[in-house]
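Heads up, there are several structures right after this.
What follows is calculated from the coordinates using simple rules that are stated; it is not laboratory data. None of these values were measured; they are calculated from a predicted model. Cβ atoms are built from the backbone, for glycine too; each structure is taken alone.
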Structure I
Amino acid sequence: MLLKITLQLITTHTFLKIISCMMGFFMWYCVSSSRTIIRTINLPVYFDNIKSNIKIQAPESMQLTLSGTRGLIKASYTTGALHFDSTELTLGKKLLHPTYKNFLLPSAVKVLNCMPIEVSITSFETLNESSGEQ
């Protein structure tokens, strides 16, 4: 009796359609998740170790063209950034050339293009409010 009910359940059209859809989705997921894709995204620009009396004017983001798997590119949207260490910066206008070490990205993601190629920044000293200047 139990065998007969199980056999009827397995051979019904609805059950076969559900199993077919699940298998199709699983196969699509396996094939599409491992493919390499190319996407262009905007990443924020950050400066680390800024002295308290220094102000930096720079673009807020840079446009990057990335190559990698879908999951890694998706992760780059939320965790990716461009970091510069400002301890060695001098006052005035500078052109910084981002290298791969400046990009905070998963290691399997490749940077194909960076716009602009160089970051133009201006660093200047700010007046301390406690200095009594008016």
Structure II
Amino acid sequence: MGRAMSAAASARSNEEFDMYYLIIKQLHVSAAALSIVFFVTRAWWSVTGSSKLQLRIVKVLPHVVDTVLLTCGVILTVMLGGLQAWIVAKLIALVLYIGVGTVAIKRGRTRSTRAAAALIAVAIFFYIVGVALAHNPLSWLA
């Protein structure tokens, strides 16, 4: 009887793990979708010189979303057993995305520089999505 209870407890534990994993993964994916929408919007406003970039909500909300995105990513990494090659590729690409993104929104001196940086940042974002879907650093080429 002890083995049967242990097997049942183990199955329940696996079901709970799967449920939490799916919830956190969905939150991560949703935050990623919101993040790119906010980025593209802010980049467009930067290129067009819109004063909307100065709104408090525009300055704060993307950071809140990105914090949720990164926090979920860390939790998922732990749940998956730690760093794997594809997760490392995502992290490296994330650093590049952030750096290029700052050029697109703030640091680019000309409109064309900001526009080019925005396009490169979006391409990096979609590389990250491909890595996440394929669980492979080759992204869409895997």
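For the set I, II, ranking by FRET efficiency 1/(1 + (r/R0)^6) of positions 19 and 91 (r between Cβ atoms, R0 = 35 Å, to 0.05) places II highest. Assuming -10000 is helix-only ellipticity at 222 nm (-39500 (n - 2.57) for each DSSP H run of 4 or more, over all residues; to 500) as calculated from a single structure, say which of I, II it is. Going through each structure in turn, the value belongs to I.
Structures I, II were shown, and relative contact order in percent (Cα under 8 Å, 6 or more apart) at 24 was computed from II.
For which of I, II does semi-axes √(5λ) of the Cα gyration tensor in Å, for residues 67-122 alone, calculated from the coordinates, equal 29, 11, 7? The read-out comes from structure II. Structures I, II were shown, and percent of Cα pairs over 27 Å apart at 33 was computed from II.
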